[in-house]
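In the part that follows, the structures are each spelled out as structure tokens.
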Structure 1
Amino acid sequence: MKVLVIQPKIGMGDMVIYLPYIHAISKSLKSPVSILAKNNSRAKELLIDDHHINEILILERLKNKLGLHDGVKGFFQLVKEIKSKKFDQVFIFNSSLRYFLISKLAGIKKISQYPLFRKNDNIITSAKIFTENELNIIISTQPFLNLKKEKIESIRDKINKDFKYICLGISASGPTKRWDIENYINLCTKIKSIIPCKFYIAAGKNDQILVDKILSSSIGPQCVSFEKLKVSETLPIIKNCNLYIGNDTGWLHIAAALEIKSLALFMDSPVMAYGKYSKYISVVVPEGETEETTTHYTGGKEKISFEKVYKKTIELLN
């Protein structure tokens, strides 16, 4: 049986969050699946060692509407590409009529999809309920990123066991979700004064200014940056870390899926959607907020308690 999963959300974190359900589909149908996902999801790099995945197809839909699969022409281009793969079944993690019609015209006989035209949902709850109903099984929300053992051990053999290794998730999808970089520098300075530590800076090329600030600071000599590495190259490094500390960003979800204890700072996104699905995630919310009240519009980056983050960091490291 040839199975396609359509997952059109943009980020790395979203791709990771959907993994329990994609894996459940593969296991239930006893077949690796193909995934249609956007390039920014980094699916090809994240899932490079995943035996549940047969193939990654790239969905080229862009904000400027000029992607290969945008518009009427792009609609039929995608129909053509999917039809050529001769899929027997598709699972659509989206409520758009567009993907239903594409699947129908591509000749896929069995189509499973979210209820059409639904606008507001919890990413975890919707995916869980949908997949459990389709497969008639109970599915854990905990994602796992599969890595080859030799990749993990290759990094482990190189690290100095006298140090604790911390992954710093300084990146974010927007400035309101990013704790000030000086806070991270001060936090690391205070941590390493009592615990020998080295730090990995989880950030991309767009975060170069922030990376440079850390590397030019007093903790710079203890830091290594990810900005020139492929995401796939960072995975075994993160797997060998003792802790992730950072913003609610894709790196948080990667760390949690690699079974790394993660301290997440939720300044402007809902904890109930992105911070409760994994047992490896601990959270800090702005002063005056609770896990239940944080939203995409909380605007609490100035209200994250430095002392609370420091205290939780030490607890998790010990």
Structure 2
Amino acid sequence: MGLPGCGYPNLGLGVGLRSVHFHYILKNRPPVDWFEIISENYLDSHGWPRYVLDQIAEQYRVVMHGVSLSIGSTDPLNFEYLKKLKRLADDVGAVWISDHLCWTGVAGLNTHDLLPVPLNEESLSHIVKRIRTVQDFLERPLVLENPSSYITFTDSTVTEWEFIGQMAEQADCGLLLDVNNVYVSSINHDFDPVQYIESLPQGRVVQFHLAGHTNYGTHVIDTHDGHVTEGVWELYRLAHLRTSEASTLLEWDARIPEFPVLQAEVSKARNYIGHEARRAAVADCVPAVTKREAFAISNPVDFMVSAQ
């Protein structure tokens, strides 16, 4: 199936495309390497947003990131949705299509949230079969992201990193390693984020996500509304040391700043992936990311808002 991780190119450093930046991007053609779009914002759009996307796709490489696949649900797969997804990917030349290891609804109802799945053999078998079906339909590998989470299940029998690793190998899919989500969940569930990173099949990691979060003292929420914290940057350094060919993407979905702020934030990644950083990665990273800043619900879902 030809999946750096899985045979996909390293796109460099990119940012999430958000409507508040449409005019700036079209006018200034900023020097970022690539854009990631929220797929659902464009599936049924044939107006201004789609015009902007088409213009951007002519100048930059584009990746599609979905929030509605609901790969972990017991509802049947939505093939009408998949048809639209495939058509959009073909139209904009998407380098790959990603979504989340989660479920978003059941019995035809959509919660508009990315809900965690039980981590056991029954769930793994169910999800692997669905991934294979989706990949066959899309005629391309699927890339799945580890979610942030705030609860665990008594029915879970393996760790999240074990589950994700087995899922990727059995389904022959790629992984989107959201470093911020690993950090957030490690605080909320009291596990070692370094062990998480080091246990994943590095050849399966296609992409990294970086984002900000909010620490409420008793828990941490994946809010995507601020700068990347130092703990996440250090964890990213370790992850990049292991999977240097994966592309890096900055998400910022609430309290969105001017575009140059995003550009400056994702550019910080270069400070963590240089040769000196690589040599010092293990020594510098482990204490920083395992130290508890707090006893650490939603994953932000950015649907289209009116362009200004």
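No value in this document is a laboratory result; all are computed from the given coordinates. Only a predicted model underlies this, so the values are computations on that prediction, with no experimental measurement involved. Cβ atoms are built from the backbone, for glycine too; each structure is taken alone.
Say we calculate distance in nm of label points 7 Å out along Cα→Cβ at positions 152 and 216 for every structure; which of 1, 2 gives the highest result?
Values: 1: 3.9; 2: 2.0.
For this comparison of distance in nm of label points 7 Å out along Cα→Cβ at positions 152 and 216, the top structure is 1.
Where does the value 14.9 come from, among 1, 2, when mean count of other Cβ atoms within 10 Å over residues 40-47 is the thing being computed?
Numbers: 1: 21.0; 2: 14.9.
It was calculated from structure 2.
To test your reading of the models, identify which of 1, 2 gives 6, 26, 32, 23, 11, 3, 0 for P(r) over Cα pairs in 10 Å bins from 0, in percent when calculated. Display every interim value, and only then the final one.
Numbers: 1: 6, 26, 32, 23, 11, 3, 0; 2: 6, 29, 38, 23, 4, 0.
The read-out was computed on structure 1.
With mean projected area of the Cα convex hull in nm², for residues 16-71 alone coming out at 4.3, pick the structure among 1, 2 it was computed from. Walk me through the intermediate numbers first.
Values: 1: 4.3; 2: 4.0.
The structure behind it is 1.
Quick check: 35, 30, 29 is what I get for Cα extents along the principal axes in Å, for residues 8-119 alone, calculated from one of 1, 2. Which structure matches? Before the final figure, lay out each step's value.
On the way: 1: 35, 30, 29; 2: 45, 30, 24.
Computing Cα extents along the principal axes in Å, for residues 8-119 alone on every structure in 1, 2 gives 35, 30, 29 only for 1.
Taking Rg and Dmax of the Cα atoms in Å, for residues 112-271 alone from the coordinates of each of 1, 2, which one would give 15.8, 46?
Working: 1: 17.9, 55; 2: 15.8, 46.
The correct label is 2.
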